[in-house]
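Below you'll find a set of structures to go through.
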Structure I
Amino acid sequence: MRQLIAGLVPNQPVVLIKFIQDAPSIAPETGMPDMPVSEEEARHIAAFLYTLD
C-alpha cells in the first residue's frame, strides 16, 4: 500500500475520501479536479482503490 496520497499526505481512509471529493484543498498543485461526489460515493471509491494494492 502506498504510504502517501499525491506524495504529500498520509494514506488514511478519511484523507483519501477528502482527496477524492476535493483534491485541490489537500494538494493545490494536483491535476485532479474538485469532484462532485457525495461522501458516501467517495467512501465507495476509496474502498475500491484500497482493493487495488
Structure II
Amino acid sequence: MNRKKKINSILKKRMKKINAKLAPDSKPKYVSKAERAKMAEQQDAQTTINPTD
C-alpha cells in the first residue's frame, strides 16, 4: 500500500508541474518603477508634440 501511494504521489507531482508550465500566465510581466517613469515621460512627450484636441 505504501509503495503504491508513493508512486501515485510522485506521478501527481509530475503532472502538477507539467500543467503549471502549460497554463497561461495570469499576471502581467513585471515593469520596474524606473521603466514605468520612462514610459510615462515618453508618453507625455508624445502628447505635447501631437495634441489630439
Structure III
Amino acid sequence: MADLIVKAAVKEELDDKNVASDFYEALDEEVSELLEDAAARAESNGRKTVQPRDL
C-alpha cells in the first residue's frame, strides 16, 4: 500500500507536539478506510465521482 499521507505535512500541522513513529501508519490506515468508505458511498449512489458529501 502506498503512503497516503505526507509525514512532513502532518509533523508541520502538529508542530507543537511530538509524533510517535507508529502514528503515521495508523493515520494512513484511517485515511485509507475513509477513502474506501467514500468510494463505496459514491458507487452506491450511482456515481463514479467521489464528492465531499461522500465523506
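Rule-based calculations on the coordinates, nothing more; no lab input. What you see is a predicted model, and the numbers here were worked out from it, not measured in a lab.
Out of I, II, III, choose the structure whose coordinates give log10 I(q)/I(0) by the Debye sum over Cα atoms at q = 0.18 Å⁻¹ equal to -0.77 when calculated.
The read-out comes from structure II.
If helix-only ellipticity at 222 nm (-39500 (n - 2.57) for each DSSP H run of 4 or more, over all residues; to 500) comes out at -24500 when worked out from the coordinates, which of I, II, III was used?
Source structure: II.
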